[in-house]
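K.L.:
Down below are the structures I want you to see.
Readers should treat all values here as calculations from the given coordinates under stated rules, not as data from a laboratory. None of these values were measured; they are calculated from a predicted model. Cβ atoms are built from the backbone, for glycine too; each structure is taken alone.
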Structure I
Amino acid sequence: MLDDDSTVSRDAFAHAVRETTDGVLLRSDHHPLRGYTPIAFRHYVRRLALFDVMKQLDFRTALDVGCAEGYFMSEIRDRFAAEVWGVDISPVAVAKAHERWDVPVAAADAKRLPFRDNSFDIVYSTEVIEHVLDPELMLAELKRVARHTVLVTTPVSQSADEHEPDFDLRSEGHVHNFDPATVRRVFGSNATLRSFRCNATLSLIVAAGRYMPAGIRDAFYGLDHAVSQRLGSPTRAFKPLRNRDWLITVPATAGASAEPGFICPACHGELAEQGAQLRCTGCGTLYDAPDGVPDFFDAASAATH
């Protein structure tokens, strides 16, 4: 984890992630569109793991933090008949999500969410926290806006220094490794730890299963999930049965419930429409909202009036 003496600028890094992500999404998609594509096997396996936990939860509203183009938002909305909101650091991503799925989304920093306390029954975030310089601050925000449960997925590491942090965004942009000890330190003793994606069965999906007709393909996914849950482990000495991802469930802090709705992330004030912008009635900050998709990311430097 970063300490107070880190030479990495948090603001500069966040802006670099935003700019890099926008550039990628202007050329292609990060998440698959509805329907199967051969490159989407990681998302489909992750969806199985999320559904396996979510079907045990009673929820009406959900927030996707790091929603990209809204693929999981759409799937969870359809599967559970839930009201699903989303935020992502990339304005290009949330514009795509809004256009494709007609879901309420905004560009925002995961460490400064534009929602009131206890606004959503569940809050989930898939493969995001390993990209954030201060995961503890992000988790605190997820717990703040959740009424009941927070779910986070992130890749499994065998040690906290397994890979060098990719501060220059040359590859995947991962800046943290989550081994068992790190997961416990960040998420706390009351977190429930699960892991999924098994080396051996995932290899079968990659080599053959993802190219099969839908029914056979789904059987490969189901096999991977079953083996990873029953036989797999993040710390298996036998590498074919070593799992590849964490799914971490954390109870939220109880408090008075609020209905979902955007607020000013800078002061938590109410927002009023002002042309193609939103104006905070508390601190006066103006946020762009093109086509009804607010951009709350750069609150500190937004124009104030």
Structure II
Amino acid sequence: MAAPEAATRASVAEKRASRRAGWRRVFLISPALAIIAAIMLIPLGLMLTYSFLESGRYGGVIWNFSVEAYIRFLFERQLDDSLAFTDSYIRIFGRSFGLSFMTMFIAFLIGFPAALFMAMQPPKYRAMLIFLVTIPFWTNLLIRNYAWILLLRDYGLINVGLMNLGVISSPLPIMYNNFAITLGLVYSFIPFMVLPIYASLEKLDWRLVEAAQDAGANRLQSLKRIILPLAKPGIIAGCILVFVPSLGAYITPELLGGGRRLMIGNLIQMQFGASQNWPFGSALAFILLAIVLACLMLWAWRAKKKGEAKGLGEVAGG
């Protein structure tokens, strides 16, 4: 009887120790949770509340429950108070997603080779290369976009240089369009693509690449079968870090798009600024948040399913 009682006491003591350890962990992370709640959850809660209120005549909100802000995203009210479908805001969302995807794709095409080159250099040169990649962060984003205006405008450095060389006879329309916006977004966010990929490639065991080449693989096969799979976490992180901020970009579309190519960030700013429609601006922000979260959750679910299927295939094959 003594043995079972001792085992019971040990089990109780273990549970108490585990409970104390759990409370200790909660206590240690509580400051971080409080900061997250203060700077993220509370503002989001206020925005969500505003999106279900009526718009004030001169800005602000009227504390009456309303879903008019969400209705306005897809419909507009006629003079007889009937609803008519409109795709104006859907087009702006579509343009924003298209430009953000293009920005992510171009940033990957540039960022992956750059990160691979950095990872293949001797350690004494890597710190300098990382320093060069991060230099743009030292300059204000507004100044960087104005610099692109000086380059891209009709009589900017690019057009004047090409005309002086006789390549063109009149300025190229490379300003105030989707091309200029995409170029500015790529320049602004490309470090967010390079650094995560470099962090993954830096840990890569290059002996695996050498072994693949010794087995007869060429450079392209080694890239496809060894380097890209091992760099996948960094590539995914880089794509997310470029795509999501591009969706909410405001300064670059405003300056390089000239107000002619609205993106979601500009549309939301207009609602809180000139239009004085705070509920609709809040609703647009939450619609964007819901779409992004849904896409990320769908990707995570598919990745999980793919991983489970791969594991089952390996078990069956074994």
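K.L.:
One of I, II was used to compute distance in nm of label points 7 Å out along Cα→Cβ at positions 82 and 226, and the answer was 2.6. Which one was it?
P.N.:
Matching structure: I.
K.L.:
While we're here: Identify which of structures I, II gives the largest calculated value of distance in nm of label points 7 Å out along Cα→Cβ at positions 138 and 170.
P.N.:
Going through I, II one by one, distance in nm of label points 7 Å out along Cα→Cβ at positions 138 and 170 peaks for structure II.
K.L.:
To test your reading of the models, identify which of I, II gives 18 for relative contact order in percent (Cα under 8 Å, 6 or more apart) when calculated.
P.N.:
Structure I accounts for this read-out.
K.L.:
Additional query: Suppose you compute helix-only ellipticity at 222 nm (-39500 (n - 2.57) for each DSSP H run of 4 or more, over all residues; to 500) for every structure in I, II: which one lands on -23500?
P.N.:
Label of the originating structure: II.
K.L.:
I, II: which one has Rg/Rh (Cα atoms, Kirkwood Rh), as calculated, at 0.96?
P.N.:
Clearly, the read-out refers to I.
K.L.:
When distance in nm of label points 7 Å out along Cα→Cβ at positions 218 and 242 is calculated, the result is 3.3; to which of the structures I, II does this value belong?
P.N.:
Computing distance in nm of label points 7 Å out along Cα→Cβ at positions 218 and 242 on every structure in I, II gives 3.3 only for I.
K.L.:
Could you figure out which one of I, II the value 20.1, 56 for Rg and Dmax of the Cα atoms in Å, for residues 146-249 alone was computed from?
P.N.:
It must be structure II, since only it matches.
K.L.:
Where does the value 14.5 come from, among I, II, when mean count of other Cβ atoms within 10 Å over residues 50-57 is the thing being computed?
P.N.:
This value belongs to structure I.
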